[in-house]
Structure I
Amino acid sequence: MLVIRRGRGESLRIGDDIEIEVLDVNGSQVKLGIRAPRQIPVVRREIAETAETNWAASREGPIEALEALAARLARSRR
């Protein structure tokens, strides 16, 4: 891990097209501004982890439960 100290108004670059600027420092919180191409997703780690957990959970489950649900839905459409 690379550790860089930056103060308010200072920035760093990642590659040619991502820039991270320190906008404000207030106690233990830091406000960052991120400039990146639109096709590069920028999300907080906890949001990404929740999405990954939800995705994995949606892929799990016994096939019997899915078949029972499909049968129930089919009966409700009659």
Structure II
Amino acid sequence: MKLRIYGVGCANCEILEKNTKEAIEELGIEAEMEKIDDIDAILESGITALPALAIDGEIKVMGRIASKEEIKNLLS
């Protein structure tokens, strides 16, 4: 499973990254997590609002902070 966090370092982006890491740990799953902070790469991905989370190339959350529980549901 490949996860991508899109953000430019704002507080909301950091919270989404933290929630995602905690969700992975609590589920005990193998996942590769990558943080994308290059604005050109973000725009090329079709992201129009930050922060965003993509799972296996599919954007699941955009423009808001997903809770740890929501991320766990998305990963299950």
Q: Looking at FRET efficiency 1/(1 + (r/R0)^6) of positions 6 and 46 (r between Cβ atoms, R0 = 25 Å, to 0.05), point out which structure of I, II has the largest value.
A: II
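Looking at relative contact order in percent (Cα under 8 Å, 6 or more apart), point out which structure of I, II has the largest value.
Sorting by relative contact order in percent (Cα under 8 Å, 6 or more apart) in descending order puts II first.
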(Q) By the measure volume of the Cα convex hull per residue in Å³, tell me the structure among I, II with the highest figure. (A) I
Q: Tell me which of I, II gives 0.05 when you compute FRET efficiency 1/(1 + (r/R0)^6) of positions 38 and 62 (r between Cβ atoms, R0 = 25 Å, to 0.05).
A: I
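FYI, it's all coordinate maths here, none of it is from the lab. Owing to the predicted nature of the structure, the values given are computational and were not obtained by experimental measurement. Cβ atoms are built from the backbone, for glycine too; each structure is taken alone.
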